[in-house]
Structure P
Amino acid sequence: MRLFVSVDLDGLAEEIAAVQETIADASGVRLTDPGNVHVTLKFLGEVEADRVSDLRENLAEAVDEAGVEPFEAAFGGFGAFPSEEYIRVLWIGVREGGDELARLHEAIEDWTVETGFDPADHEFTPHATIARMDHAGGKDRVQRALREDDPTVGTLDIGEVRLTESVLADDGPEYTTVERFAL
């Protein structure tokens with residue numbers, strides 16, 4: 001099973017779709033399904049089915065140890081990875097709630113690494129991917145949006161973390177919630 005741990009933004013799908021429209025006409029941009037947009041707290045990769053039960057227990061413990069109560073998060077602004085010059089991923093940022101997301105990430109990272117998962121290979125930056133660039137045809141249009149647009153997506157009450165299975169399909173990934181962990 002291909003798994004990740006996230007905070008889902010499905011409650012903001014309409015608002016995310018509206019923001020995506022501002023870059024949808026750029027050549028090379030592949031939009032993320034607005035209903036699938038999330039903040040990844042930990043990408044686990046391929047996990048053997050017999051490890052999932054222990055993983056659920058460990059994640060429940062990690063979420064509990066993070067000590068994060070339900071909170072409100074605000075999303076907006078544009079960003080790109082790895083850089084504005086070489087764009088592979090376009091994202092919206094976290095304007096409020098980033099500290100809580102970072103605490104959840106740190107606790108989950110510690111528990112999963114301690115139980116044999118690979119450590120993250122980059123610093124945690126709370127964000128939600130809204131598009132990917134398959135080629136640089138529309139790079140100028142996207143760079144202009146990065147420099148000039150500052151969209152407000154909205155706020156969301158965050159009350160859970162999800163363990164999600166991702167099945168890659170020709171028309172994009174299909175996500176299934178494996179477990180929910182209440183804050």
Structure Q
Amino acid sequence: MNLPNKITISRILLIPVFLILMLAPLDWGTIHYFNADIEVAHFAGAILFIIASVTDWIDGHLARKYNLVTNLGKFLDPLADKLLVSAALIVLVEMHLAPSWIVIVIISREFAVTGLRLILAGTGEVVAANMLGKIKTWAQIIAISALLLHNMPFSAINFPFADIMLWVALIFTVWSGWDYFYINRGIFKHSK
């Protein structure tokens with residue numbers, strides 16, 4: 001197994017640790033920083049989410065730079081991304097930091113695009129992430145990170161950066177999903 005795939009698997013293995021930090025009743029104290037209160041365990045979970053999210057860029061970069069792209073990596077990388085983002089979004093609903101309807105729309109889009117990719121793969125086509133998809137991914141990561149950090153450091157100036165980024169992520173999620181289906185709409189005309 002090559003290094004990019006090991007990094008991808010490590011991202012998947014970090015998800016249960018993230019969930020424990022965010023959801024287990026760990027009383028490590030509270031941080032009061034930038035006019036916001038956040039539990040130490042939640043702060044650690046937020047940092048872990050950010051680190052795990054950055055590994056997505058690292059494994060992709062290494063795979064392309066050193067020609068280490070494999071079928072296993074093509075399968076695991078988007079799976080790891082969707083598992084991490086979905087877990088974080090569900091945690092945000094549990095913590096009352098994100099509306100459930102937005103999370104449902106975002107996760108539904110991920111399932112729909114994954115289904116489309118499976119249909120296309122059956123015809124021999126591989127759908128690479130386009131620029132809208134990449135913007136969507138980073139908007140989601142920034143929004144989730146800001147929400148997990150209770151809007152730090154923007155809480156100090158009462159600027160709702162985290163909420164705004166969640167709306168930006170929602171817009172790019174819907175837009176990029178529509179774009180994938182529009183570009184590949186012909187697949188449905190040829191299916192029986």
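Upon calculation of distance in nm of label points 7 Å out along Cα→Cβ at positions 31 and 127 from the atomic coordinates, which of the structures P, Q produces 3.8? Matching structure: Q.
For the set P, Q, ranking by distance in nm of label points 7 Å out along Cα→Cβ at positions 111 and 135 places P highest.
Matching task: 17.9 is the computed value of mean count of other Cβ atoms within 10 Å over residues 47-54. Pick the structure from P, Q. Among P, Q, the structure yielding 17.9 for mean count of other Cβ atoms within 10 Å over residues 47-54 is Q.
Please compute distance in nm of label points 7 Å out along Cα→Cβ at positions 7 and 175 for structures P, Q and give me the label with the greatest value. Mind showing how you got there, number by number?
Details: P: 1.4; Q: 2.8.
Of structures P, Q, the maximum of distance in nm of label points 7 Å out along Cα→Cβ at positions 7 and 175 occurs in Q.
Looking across P, Q, the calculation of helix-only ellipticity at 222 nm (-39500 (n - 2.57) for each DSSP H run of 4 or more, over all residues; to 500) that yields -25000 traces back to Q. When Rg/Rh (Cα atoms, Kirkwood Rh) is calculated for each of structures P, Q, structure Q comes out greatest. Quick check: 1.2 is what I get for distance in nm of label points 7 Å out along Cα→Cβ at positions 15 and 151, calculated from one of P, Q. Which structure matches? The structure behind it is P.
For the structures shown (P, Q), mean count of other Cβ atoms within 10 Å over residues 143-150 is largest in Q. Here relative contact order in percent (Cα under 8 Å, 6 or more apart) was derived from just one of the structures P, Q, and that gives 25; the source is Q.
Laboratory data are not the source of any read-out in this text; all were calculated from the coordinates shown. This is a predicted model, so every value here is computed, not measured. Cβ atoms are built from the backbone, for glycine too; each structure is taken alone.
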